[in-house]
Structure formats: C-alpha cells, structure tokens
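The numbers here are math on the coordinates, done by the rules we state, and not lab data. Since we're looking at a predicted model, the values are computed, not measured. Cβ atoms are built from the backbone, for glycine too; each structure is taken alone.
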Structure I
Amino acid sequence: MNRPAPPDRQLGLWFTIAAGLVAMTVWSGVSIGFSISELVCNAPGGSRLLRESWPPDFAFLPRLIGPFLETVQIALIGTVVGAVIAIPVAVLAARPVSPNWLTWILDRNFMNILRTLPDLFWAMLFATAVGFGPLAGALALSVFSVAVISKLFSESVEAIDLNLTEAVRASGGSWLQMIGLGALPQVWPQYAAYVLYAFELNVRGSMVLGLVGAGGIGMILETQRANFEYERVAMIILAVLVVVLLIEQFSIALRRRLT
C-alpha cells in the first residue's frame with residue numbers, strides 16, 4: 001500500500017510548484033512586454049470609452065432581433081449536425097466497444113485534431129470555402145460540436161456496464177446490435193446533456209464567429225465598433241449578456257432533468 005507523502009514533503013512540493021508558476025508568469029510578462037505602469041497610464045482611455053458607451057442606445061434594440069435569431073439558428077444547426085456526427089465518432093473512440101485497436105487509434109487522433117484547431121480557424125476556413133455568412137458559421141460550429149460532444153460522450157460510453165453488451169453478443173447479435181441495444185441505451189441521458197451543453201457553447205461561439213464574417217449578431221457588433229457607435233455596442237453587449245444568461249439557465253435546468 002502506498003503511504004501518503006509526509007506533510008513537510010508535500011509543502012515543499014507545493015512551494016516548488018508555486019515558485020515555478022510565479023517564475024513562468026514573470027518570464028511570460030517580460031517576454032510579451034506586459035507593463036502594469038503602462039496599463040495604469042492608459043486607464044483614462046478606458047474611462048473615456050465607458051463614458052461614450054453609456055447609456056446604451058435602446059432605440060437600436062429592435063434592429064437586433066433579426067441578427068439574434070440568426071445567431072440562435074446558426075448555433076442550432078451547428079449543434080444538431082455536430083451531435084449526429086458525434087455519435088459514431090464517440091463510439092469508435094470508446095475502447096471497450098471499438099471494433100479494433102486500429103480504428104480506436106485513428107478515431108482518437110481524429111478527435112484530437114478537431115479539438116486542437118479552434119472554432120475561429122474553422123470559421124475562417126469555411127468562410128474562404130463557401131463565402132462569408134451564416135453557412136460558414138454553422139459549418140464551423142458543426143465541427144466544434146463534434147469535437148466537444150464526441151470527447152464527452154466517448155468517456156460516458158467507456159464507463160458503461162459491459163455485461164449488457166456481452167449479453168447481446170452472446171445471444172448472436174452483431175457489433176451494431178451490441179452498440180444499439182447494449183451500449184447506447186445506457187448513455188442517452190448523458191448524450192442529451194452534452195448536446196445541450198454544446199448548444200450553450202455554440203450560442204456564445206456564434207456571436208464571436210460573427211466578428212470574422214460568419215453571420216449573426218457578431219457581424220453587427222463589429223460593424224458598430226468600426227463606426228465608433230459605442231452606445232450601440234453597449235446595447236449589443238447588454239443584449240448578448242441577457243440572451244446568453246437565459247439560454248444558460250434553460251440549458252442547466254433541462255440538463256438536471258435529464259440526468
């Protein structure tokens with residue numbers, strides 16, 4: 001049986017980690033030219049921006065309804081498409097039910113590639129391929145959804161009760177029958193929760209993707225910022241905050257019911 005490390009040794013380890021973290025932080029700050037004094041000197045510029053942004057232009061709010069609907073639509077399409085594709089990707093990445101070792105390795109590497117590249121990269125890539133607009137944003141969020149859902153869902157599949165899958169195989173069932181009758185029924189509630197979580201992330205993500213021309217409220221935000229309409233920018237940010245909080249609370253409540 002492994003004995004816990006003595007308290008003084010644990011304290012020394014934590015001190016070493018903290019000292020290393022502080023040293024790396026200082027080194028990073030010096031390397032990028034981070035300066036607290038410069039930040040303080042530029043504080044009046046931030047105050048001026050806040051004064052120009054307040055109060056928000058509430059008269060601009062009705063013009064945001066259409067872009068907000070487009071943002072939610074982009075997030076919904078991206079989530080649904082990604083959720084469907086994520087099912088086979090997650091199953092093949094779950095070692096206990098993956099058909100063979102090679103398939104498991106290839107699928108794991110595929111998932112790693114999807115998670116490594118950010119959604120902004122996919123948005124710019126699809127914007128180049130299909131043009132700027134909502135389609136590019138929906139495609140980018142589809143890839144992002146596959147990356148998020150497949151990672152979480154594969155971990156749930158790996159934790160299933162294998163007795164049920166072995167019973168299906170013992171009764172003469174095929175690999176697909178084992179997955180459909182023995183594995184997936186155990187994890188559908190978790191899958192639904194992951195899909196809702198991905199939708200919540202995609203609503204936020206679609207707003208950011210609009211800044212690179214992928215449609216939605218982000219394009220309106222970038223246009224108003226470029227025109228120095230800071231009161232309208234404040235209105236957009238306030239509206240985004242309210243919408244995101246409402247969707248987040250709805251998603252959390254629904255996920256609790258499902259799990």
Structure II
Amino acid sequence: MPSGAERSLVVSVHDVASSTLAEVRWLLGRLDALGVTPRVLKVIPREDGRADIRRDPAVGALLRAEAARGSEIVLHGCTHRLAGPPRGDPLLRARARLFAPGVAEFLGLEADEMRARLTAGRAILRELGVETGGFCAPGWLGGPGLRPILAELGFRYDLGMLGIWDVERGRTLRVPSLGYMGAGGAYERAVAVAGGLTLLANSGAPALRLFLHPQGAPDSAACRRSLRVLGRLLRGRRPVTYGELLDG
C-alpha cells in the first residue's frame with residue numbers, strides 16, 4: 001500500500017474484447033486526456049465462448065501497446081458468461097442474480113473447469129504477447145475453491161468487490177471502489193449513489209479504485225460524471241497498478 005502521505009488510485013477499464021473495442025478506445029482516450037498512466041485493462045479472452053481475441057489483430061495490438069506503456073493486464077474470466085447454475089452461499093447467488101445476471105462465469109464452474117479456463121485465458125493473452133498475474137472474476141464473483149486454484153496456477157492476486165486478495169501473502173487489502181457500470185437506468189443511478197457514499201466515507205483512504213465499463217460509455221451521462229470524479233481525485237492521488245499496491 002502507499003507509504004506515508006502518498007495516496008493512490010487504481011483506474012481500470014473492464015470488459016476489453018472485440019465487441020467493445022471502439023468504446024474501450026474511447027475510454028482510453030479520455031484517460032490519456034486526464035493523464036492517467038498507468039491504468040488497468042481487464043480482458044475477456046473468449047467472450048461468449050466464441051469471440052476469441054486472437055482472431056482480432058486490433059485487440060492484440062492495443063494490449064501490447066498498453067502493456068508497453070506500463071498498463072497492467074488482468075484476466076477477466078474467460079467467456080464472461082454463466083455456464084451453469086450459480087454455486088456458493090446464498091449471498092453470492094443473490095448477488096449474481098441481482099447484479100451480474102448471466103455473466104457470473106466463475107460461480108457456475110466446478111474446480112476442474114475453473115482451472116481449465118484460467119489456464120486457457122492466460123495462454124491466449126500470452127500468445128498475444130502480454131503477461132498477466134492478476135484475475136478478476138466477472139461481476140467480482142468467484143465460486144468456492146477459486147482462490148486455491150489461483151495460488152496453484154501462480155496468479156498474484158484476485159480482485160473482489162471490496163478489495164484485493166494477495167495470493168502470495170494470503171491477505172486481503174481493503175480498497176474501496178466506485179465508477180461506471182455501463183448498466184443504465186436505475187441500476188446505474190444506484191451505483192452512482194453508492195459511489196458518492198464511498199467517497200464521503202473514504203476520502204482519506206490510502207488507496208481507491210475507479211472502474212469504467214465500456215458499454216454505452218461515449219453517450220452516457222453517468223460515465224461522464226465518473227470521469228469528472230476521476231479528474232477531481234487525480235488532484236490528490238497518483239495512478240498506480242494493482243501490482244504497485246501490493247509492492248508498496
């Protein structure tokens with residue numbers, strides 16, 4: 001974590017895939033204008049189980065360019081789609097139904113399938129010339145048994161809704177988050193209210209996270225509001241990656 005009086009901010013762009021490439025580029029352009037480097041890109045290697053990013057040279061080129069600038073690449077599931085009934089405790093299943101319908105991929109998998117998808121997703125990124133040591137389950141929802149598998153496969157961290165699980169040290173760093181979900185409607189308004197409360201309660205926190213989803217971003221008033229909040233946060237915080245937080 002940041003030392004002394006230094007305060008940090010992790011800015012992440014979610015759901016990087018062929019289907020969202022135009023919106024992702026738009027978001028990265030806004031981050032460039034604000035001077036946000038480094039940043040984090042959360043990548044879906046095979047969206048819907050069909051759209052393999054290896055077939056889209058533009059995605060690979062973008063990821064390599066971002067990695068060369070110091071951006072951090074995070075594996076964001078493999079297909080980003082729920083393949084079976086959600087597993088886990090009742091709270092996890094309720095969160096999947098309410099906040100991640102149809103996308104909580106890693107809540108519907110047995111251990112062997114989790115291992116296979118983690119291995120395949122990382123191999124796809126490696127084939128494109130980028131490495132990743134971080135994982136974020138779609139919807140921030142990982143099923144029972146996920147974390148031991150991440151440790152077995154050599155991942156460095158797992159991102160949850162409330163913080164970062166440090167695989168090597170077996171500890172969780174609480175890092176509050178806020179941002180733009182790309183959901184629209186009442187859900188997006190609720191996310192904005194929650195984000196405002198998060199800022200009020202954690203204005204002096206050593207580290208914060210701001211997430212940006214690409215869906216609808218260029219035309220979204222909610223996304224523009226999140227970018228304005230980001231601009232204000234940057235006056236007192238330094239952009240960092242998750243790896244830097246764990247190293248601090």
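For structures I, II, which has the highest computed value of distance in nm of label points 7 Å out along Cα→Cβ at positions 57 and 73?
Once distance in nm of label points 7 Å out along Cα→Cβ at positions 57 and 73 is tallied for I, II, the winner is I.
If distance in nm of label points 7 Å out along Cα→Cβ at positions 33 and 105 is computed to be 3.1, which of I, II is the source?
Structure of origin is II.
I, II: which one has mean count of other Cβ atoms within 10 Å over residues 113-120, as calculated, at 17.6?
Source structure for this number: II.
Compare mean count of other Cβ atoms within 10 Å over residues 9-16 across structures I, II and report the one with the greatest value.
That would be structure II.
Between I, II, which one scores greatest on Rg/Rh (Cα atoms, Kirkwood Rh)?
Going through I, II one by one, Rg/Rh (Cα atoms, Kirkwood Rh) is largest in I.
Tell me which of I, II gives -26000 when you compute helix-only ellipticity at 222 nm (-39500 (n - 2.57) for each DSSP H run of 4 or more, over all residues; to 500).
I
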